[in-house]
Structure 1
Amino acid sequence: MEKITALGLFSGGLDSILACRVIAEQSIRVQALKFVTPFFDHDLLNREKAYKQEVKEKYGVDVQLVDLSADYIELLRNPTHGFGKNFNPCIDCKIMMLCKAKELMQEHRASFLFTGEVLGQRPMSQRRDTLNLIEREADCRDILLRPLSAQLMHPIQAEQEGLVNREQLYTFAGRSRKPQIALARKFGITDFPAPAGGCVLTDPNLAVRIRRFYEGLFLIDKDDITTSDIQLLLLGRQFRLPGGHWLILGRNKQENENLTSLCNADDWLLYMPERPGPTALLRRGSTLITSPDEREKILRWVKGLVIRYGKKIRGEYPAGEVLVQEDAMQNILFAEALPDEVFQEWIV
């Protein structure tokens with residue numbers, strides 16, 4: 001007889017780890033799905049093999065990364081159920097993930113889906129009425145199991161057909177984590193993440209920046225936002241130059257390298273070749289700057305900011321050379337530090 005397979009939404013937190021183990025204890029093959037976007041866990045795509053091995057060794061769970069970036073960027077333009085406290089569309093986010101998981105069921109020959117949700121644990125997305133709304137709109141009412149709270153809910157089809165033993169599921173509810181920690185101890189799990197929001201859309205400061213970006217902070221229409229735009233938005237020092245042009249300055253070597261890797265053909269890239277300092281990226285400078293006078297003015301400002309945020313020498317920011325990469329051409333130009341009073345209002 002072929003082994004039953006279930007797909008689980010896997011955040012990497014304790015609840016999702018436990019849900020996977022609870023289902024696997026019933027001799028059901030578990031395939032965990034780790035969804036990533038530019039707003040959470042996107043960096044895992046750069047080390048997918050190592051991450052999968054780490055999860056397998058720590059928790060005995062097979063995990064697959066699923067990139068939702070493009071769909072998620074689209075979702076933020078107008079989420080059906082609105083936003084949470086900050087810029088987090090938690091209800092629509094969960095619906096999207098479940099819809100994608102449902103699409104993958106045939107590929108994995110899965111009989112049902114499950115999550116690590118606990119009834120009443122989160123005030124927005126884990127109330128009973130919200131859980132019902134999510135499963136209804138994702139069209140997965142009869143195939144979605146929540147093992148940690150299952151005995152407080154109506155049985156799904158897999159339980160009714162005997163594929164899952166309902167008596168081996170749980171009645172966890174509320175915000176206390178004591179039952180989860182006790183269950184983790186039972187499974188021999190001691191190394192697990194502390195509860196924390198990994199989504200930058202819940203961060204009060206970054207959420208404001210992202211919301212303003214979608215509302216037209218820079219000369220980029222919300223319909224043209226890309227994954228790399230979001231990655232840039234979360235990097236370095238951000239400036240809105242007069243006219244709405246978008247500039248990012250790296251704050252350290254790693255951010256400078258990240259800016260270089262995210263540079264597109266129509267971006268400007270600037271840095272000091274002979275002195276420590278920031279790499280600057282002017283997003284879509286070659287396409288959004290439309291006149292020679294504007295180009296000259298913006299180039300002067302950006303060069304000046306590169307000098308201003310470079311390393312001080314004897315307490316000052318001395319003038320120096322800045323390499324300018326524009327339209328695949330490179331030039332080395334002289335520049336002086338831009339006075340602070342000129343650009344203070346440009347800081348995002």
Structure 2
Amino acid sequence: MPRAEHRMRASLMLLAGAALLAGCGEKQAPPAEIRPVKTQLVRLQAMASESSYSGEVRARYETRLAFRVGGKITGRYVEVGQEVKSGQALARLDPQDLQLSVMAKRAQRDAAKADFEKAKADLDRYAHLLERKFISPAEFDQRRLAYEAARSRFEQAEAQLSFDANQAAYSSLVADHAGVVTSVDAEVGQVVAPGQSVVRVARLDEKEVLVNVPESRVEELRAVEQPKVVLWANPGKVYRGRLREIAPDADRLTRTYAAKISIIDADNLVRLGMTANVLLGEVGKSSAARLPLAALIQRGKQPQVWVVDPKSGKVRTLPVKVGDYIDNDVMILSGLQNGMRVVTAGATLLFEGQQVKLMDGAN
């Protein structure tokens with residue numbers, strides 16, 4: 001009997017433990033954590049079937065404008081980003097010293113003119129006296145030489161006055177072509193020397209893309225008759241390009257050759273500083289999306305991204321094919337569709353099916 005009681009007690013203890021565990025299982029599990037993330041909508045852009053190079057839109061002509069004379073800047077009338085017209089005043093120097101110099105040269109010119117007119121009148125009188133033989137030819141020659149000297153001094157004074165008048169006009173800096181101000185290198189109150197850069201103006205009539213080409217692809221670029229240009233901000237439009245210039249030597253650090261591609265049919269949508277892709281193949285055969293590097297996660301050998309379900313707000317991984325790296329971004333060649341929302345910050349802290357909250361206010 002003692003063994004039977006022992007077995008009964010053990011059975012009761014097991015039943016009590018199972019009931020206790022069952023009671024604990026009935027408690028509600030803590031709610032899943034909703035993690036805030038930053039996202040970006042996928043925008044596919046046309047890519048070339050062959051090589052493509054990323055570059056920056058620049059103006060073909062960007063001029064550093066400077067005063068031809070030195071002095072103190074008393075006025076600056078433009079700001080960075082402002083469009084200017086040809087002949088528009090950009091800045092001005094204190095003209096007082098220049099104007100005083102003009103006044104002095106004008107007085108010298110007037111004095112030289114009076115001497116010249118007197119010498120001319122004297123020469124005319126001595127010419128009559130020579131005809132009547134009242135003076136000798138030697139004395140007439142002296143008067144003629146005095147007249148020539150007076151005329152030369154008068155011409156010199158006039159030239160000096162014109163020079164100083166031009167110098168005074170240079171106290172106003174004007175734009176020689178229409179364009180946009182890209183930089184201001186001097187401020188009001190600053191004393192500048194002749195030729196010192198004050199304002200940089202880029203002309204808008206000709207735009208081009210600056211790209212860096214590896215030495216193994218230089219001849220490939222030369223062989224392309226008409227490369228295509230696609231803006232990152234407007235991937236739906238393709239512009240016609242023309243190779244204008246390739247640097248004769250490679251950069252010492254990157255070992256690439258700088259090439260400039262003129263945009264033949266550039267419109268107002270092409271703005272300075274924009275990112276552009278120069279395509280050497282046919283456009284439209286493939287497409288790619290540009291995402292920040294932080295959007296990529298590596299699981300095994302296959303790179304992946306987190307995609308947010310627009311209905312449930314949960315994330316799932318999606319394998320992708322990676323292309324070129326551009327600054328802090330990466331080109332995704334395949335695996336994504338236009339309009340998908342991809343996590344770009346916080347990707348390393350997520351798990352499959354996790355609920356997320358969009359920090360960027362997107363729906």
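Just so it is clear, none of the values below were taken in a lab; they were calculated from the coordinates. Please read all numbers here as calculations on a predicted model, not as lab measurements. Cβ atoms are built from the backbone, for glycine too; each structure is taken alone.
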Exercise for review: Name the one structure among 1, 2 that FRET efficiency 1/(1 + (r/R0)^6) of positions 129 and 257 (r between Cβ atoms, R0 = 41 Å, to 0.05) of 0.00 was derived from.
Suggested key: 2
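Of structures 1, 2, which gives 8.0 when mean projected area of the Cα convex hull in nm², for residues 177-240 alone is computed from the coordinates?
Going label by label, the one that fits is 2.
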Practice item. Assign the value 0.85, calculated as FRET efficiency 1/(1 + (r/R0)^6) of positions 33 and 161 (r between Cβ atoms, R0 = 30 Å, to 0.05), to the correct structure from 1, 2. Key: 1
Point to revise | For 0.30 (FRET efficiency 1/(1 + (r/R0)^6) of positions 65 and 185 (r between Cβ atoms, R0 = 25 Å, to 0.05), calculated) the corresponding structure among 1, 2 | key: 1
Point to revise | Computed 20.7 for mean projected area of the Cα convex hull in nm² - originating structure among 1, 2 | key: 1
Check your understanding: With relative contact order in percent (Cα under 8 Å, 6 or more apart) derived from the coordinates and found to be 28, which of 1, 2 does the value describe?
Key -> 2
